[in-house]
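Enquirer: Several structures are given next for inspection.
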Structure P
Amino acid sequence: MNYFAKEKTIPTKVGYQYWFVDKDFMNGRTLKMSVVAPHEATHPPHKHIEDELFFVLEGTAKFYLNGDSVLCGPLTSMYCPSLVEHGISNAGNTELKYLVIKTYTKTK
């Protein structure tokens, strides 16, 4: 079992991350929580080889996918296929907390 522990979080420029399952465990499959300050984003829209699933726990997210954006709240999931430009930012006045589920591709 892995219980959230604030002292095990990893600071970012706009909040923090907590890895419930990191990429060195379970053959690259991961589960990470990201917490983002109001009106901020962890990084700009980007794309990568892995597909990715986001699940909003708290707050208001602006999810960008391939040129379109949508606002969504708690208990909403968003899927991003491989090599499609995407991003998520905090569109609200409170912290945004969301889970990221993906499998990292091993590079040689």
Structure Q
Amino acid sequence: MQTTTKRDLCEKIVRKTNNSQLLVKETIQMFLDRIVQELSQGNRIELRDFGVFEVKQRAARKARNPRTGEEAYVPAKNVVVFKVGKLMKEKVNNNSNPEVSP
């Protein structure tokens, strides 16, 4: 498995669109910043066929330190969850199917 970075995505979009690298980089960063801004305001982001980002509250709980066995209190916190969209799920499942030849 290979890791794709934001820079890799930017370069691929530049080649496909013939836009400047600076424009594509700024556009991607504005998009990501907007997602963070919307989530920080408690909004849900739905991108059809891609997925849904939303903030959920994880309840406070008691945990245990695995080294010492000592109990620890973990406070409630907000977490970002992502639910995969239908089209992405289908594409990922089709590409990971061992019977499909590359």
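Enquirer: To which of P, Q does the computed value 0 (helix-only ellipticity at 222 nm (-39500 (n - 2.57) for each DSSP H run of 4 or more, over all residues; to 500)) belong?
Expert: Values: P: 0; Q: -13500.
Comparing all candidates, it corresponds to P.
Enquirer: P(r) over Cα pairs in 10 Å bins from 0, in percent was computed and gave 12, 23, 32, 21, 10, 2; which structure, P, Q, did it come from? It would help to have the intermediate numbers written out before the result.
Expert: On the way: P: 15, 47, 33, 5, 0; Q: 12, 23, 32, 21, 10, 2.
Answer by label: Q.
Enquirer: Now for a different question. Given structures P, Q, which gives the highest value for FRET efficiency 1/(1 + (r/R0)^6) of positions 11 and 35 (r between Cβ atoms, R0 = 25 Å, to 0.05)? Spell out each step's value before the answer.
Expert: On the way: P: 1.00; Q: 0.75.
Structure P gives the largest value of FRET efficiency 1/(1 + (r/R0)^6) of positions 11 and 35 (r between Cβ atoms, R0 = 25 Å, to 0.05) among P, Q.
Enquirer: Distance in nm of label points 7 Å out along Cα→Cβ at positions 3 and 91 computed as 2.2: which structure among P, Q?
Expert: Details: P: 3.6; Q: 2.2.
Of the structures listed, the value fits Q.
Enquirer: Tell me which structure, out of P, Q, gives 32 once relative contact order in percent (Cα under 8 Å, 6 or more apart) is calculated.
Expert: On the way: P: 32; Q: 19.
Label of the originating structure: P.
Since every read-out is calculated from the coordinates, none of them should be taken as a lab result. Please read all numbers here as calculations on a predicted model, not as lab measurements. Cβ atoms are built from the backbone, for glycine too; each structure is taken alone.
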